[in-house]
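Every number in this text was worked out from the coordinates using simple rules, so none of it is lab data. The structure displayed is predicted, hence computed values, not measured ones. Cβ atoms are built from the backbone, for glycine too; each structure is taken alone.
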Structure P
Amino acid sequence: MRRVPATGTAPIHTRWFVVGLLVHVGLGVAGKSSALVSGGHALLTLGVGLFWAFTDRRPFRLAAWAAYVVGMEIFWRMTKAPVPWEFGKYALAFVLVIAGSRMPGGRSSWLPWAYFGLLLPGVVPTFINFSPQFASETIRFYLSGPLSLAVCGWYFSRLRMDESSLQRLQVWLVLGVVTIATIVLMGVRELDTSDFSGGSAVHASGGYGPNQVSSILSLGAICAVLLSLQLRRAGLLPYLLAAVAVWFLAHAVLSFSRTGLYLFAGSLMGAAPLLPLRRWLTARNGMLGAALVVIGLGIWGYLVNFTGGRIVERFMNTDSTGRDRLVMQDLRLWMENPVFGGGIAVARMERGTASHTEYTRLLSEHGLLGLAAGGFLAAIGWVAWRARGQPYIRSSLVAGYLWGMLFMAVTAMRTATPGFLIGMALARHEGQPRPRRIHSVGHTRKAHAHAQRRDEGDPVQDHRVVTLG
């Protein structure tokens, strides 16, 4: 059975991107002023997703919708929208389960469900050690991230992604992040040198957690950079996207949270061997890159002066801000319960604070089952790396996967973003074209089998099939 193709191959128009940009700047301003605006937007977004899940037969729309939710999640939180804290994660899971169940039959990856299933035994110690109400609330909080990852992986593994679909998905994520950057920009106007010290700057992050704000800004910058380099004959759009990327990165750096910059650099460097660099080596991209370097250096000089030089001290500091101690505590707790772990949230009570590193949390709370779950996460990355297909799609999915894994190393699964990106890494994408003409009628059946196996990413050599064109 063939996997469902992700449709939506219409080009990205500059004018619509500009309109979307202005609309989301206005949404950021309005949401900052009123929580009812951001709350209404969150419910409207959920309503649109449910409508498409029940009525639309084009699964790409739901994929782009999911990317938009990821881009908007921090906006809803930082504006105190009257929706549940884990709204983004459960909205993704709920809508994509409905949409996926209505899709025609097709094979999907079992890796994300194996990862999620290994975490379920951890609920038993939680119910034993805590009251039913506290245990239920805690489990809903801790399993929301793994659940969204499993659902996203299941949904995307049934799609066949083409380049235009991926680009539209990335654009919608960028537009969501614009609202966050707008709120951050509004707060920067009231800052002076005294607001910056040796730690992260909450006031320079829109009044919300600098770690999460700088992280989502870095993801928006990655999408904008990839789009600006890949799009051709798109008018001013690549240059607008490059400007948006610089805007996002400037705020990520000014937050004094090193996470965003590390995620940006680590994801792109890790995916560098897969990037279509030969295609990108054009005169236009060379001029664009040179302009970005000059502008970036100018902005860096301005930020150094604006912060009184403290920004240099901050990024020269390699202190882990206590995360290393939490890692050691997790490992110690794992040694005390090596097989099954302490259970969900039980380790947190013994530790005294929430863990920032998802991988050691899996060990301390789930034991060897958590270790196996981490192995399935690594297997998802291996599948994404080994997939055959278009270089842009492959490199974008791997960069997103690396971003999600790096994010979980420092911020666990506090947002829906890592689950979405790791799950999306399982998306199938277009490989070699199908044979257009078969010389021998007797080989038609074998040719169809050849084309289907090739679509599935299976390397097949059949010299009797001749491709023309």
Structure Q
Amino acid sequence: MATDGPTSDTTPTERLVEACYTVDWGDVPQRERAHAVSLFTDLVGVVLGSADSVESSRIVRDYARSYGGGPASIVGVPEGGPPAVAAFANGTVAHGIELDDTHSGSSAHPGAVVFPTALAVAETEGATGREFVSAVVAGYELAIRIGRAADPAALYDRGFHPTAVCGVFGAALTAARLQGLDLEAAVNAVGIAGSFAAGNLEYLADGTLSKRIQPGVAARSGVTAAALAARGYTGPRTILEGENGFLDGYSDRASLDPLFDEFDDGYTFEIARTGVKPHACCRYNQTPIDAVLSLRDEHGLAPADVESITVGVVDAAFGLVAEPWEAKLAPRTPTDAQFSLPYSVAVALTEGRAFFEQYREPYLTDDRVLSLAERVSVEHAPELEAAFPDQWGARVTVTRTDGTELTARLETCKGDPSNMLTAAELDEKFRSLAGRQLDDEALDRLAAATRDIAAAESVTAVTDAFS
């Protein structure tokens, strides 16, 4: 990685891009490389599980076919497509069932943007598995640092979706690296990406499919930005910190400090701070679900035993999973349900899980679930704020019909790097999702291919499973 200090006229954007762009394979500790590969395996399972399961994925695949094929693989489209189209389609599919990875500090799902970008460009360019993983680590680092600098709560306050508006920068850097662009062109790619930074939260108003498309748009835009930069197109080298740049334009609480953490000995790359989801819903619902499931398991708690459930969360959760309250009690679509805290807690307690199936019919109209959701209330838990956003805690208190109370407080959810799923749990998730497309023999081959990706000569052993 680069060690020379910046010149006097080097901008903060250039310094950050150089720091991330020049990360070498040897700079990343083995444990963190392994975590990156684990996230990749998880994402591939999610993509295959989503491909035929939800309307958003089917529509996007049909759209991708209109391009008439190309060198980059698209899940469910045997003829493939151009790299930008493949990144768009696979990125949308990756976000289709709310099971893609999450970085708490930036409140984003970087994998749904960066991995589809990397697959599309690596396959087209003939990159090795090591080059693929290195580019992914760099892309995560850039996108997440920008998200932390912007302050995810501030992005939410303005109605922006951090995954999309920050992810496009990581996608541009990843694509530039896999195309072998020089540093100047990489800076231009990131600068161009700033013109593509888009994605809003209005999908929360009516649970529409536009939520799913936003990581795909960011991935496509990142590929496009790098392709333009490769041809000499330029972008502002002050895109982050400039007076009219991203941070001031998208946030009123931005800080440049997270951009310049030093890659010194002992540094933990942001990809290693990224976790996976065991539950198919918004991250703000994950810890409350874990808490109510712990009470269910420890005390044999059943819906019939419940007089009321009070869930304490951080303030930032309310706008996504608890407001407007009437709509959260009666979700109309899977997206509505995945962003409803009362529904999520109720279905988890009723069924013992909150996976893909629990956010569809018949559960959306199940009287057992909806009547229990009516007994859920949400309140602010100020004691959880100090650790947020690095930890997303929750406090759940259940009042039983006999008047006794049960309480569970968790500092973070299952799947967070500090509370990671076991290898067996990760494998179960992968197989339950990818098994929707593949038989056991094909599953074994794909699992081996994803886990050995860093040693592979190309990424085709993985992408062949997409078609």
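Structural remarks
- Identity of the structure behind 23, 20, 13 (criterion: semi-axes √(5λ) of the Cα gyration tensor in Å, for residues 42-201 alone, calculated), options P, Q: Q
- Origin of the derived value 23.4 (Kirkwood radius over Cα pairs in Å; candidates P, Q): P
- Among candidates P, Q, the computation of helix-only ellipticity at 222 nm (-39500 (n - 2.57) for each DSSP H run of 4 or more, over all residues; to 500) that gave -22500 used structure P.
- Structures P, Q were shown, and mean count of other Cβ atoms within 10 Å over residues 290-297 at 20.1 was computed from Q.
- Between structures P, Q, the calculation of distance in nm of label points 7 Å out along Cα→Cβ at positions 194 and 258 yields its largest number for P.
- Among P, Q, structure where Cα Rg over 2.2 N^0.38 Å, for residues 218-305 alone as derived comes to 1.09: P
- Given 18.2 for mean count of other Cβ atoms within 10 Å over residues 154-161, calculated: source structure among P, Q: Q
- Each of structures P, Q was scored by distance in nm of label points 7 Å out along Cα→Cβ at positions 114 and 178; the highest score is held by P.
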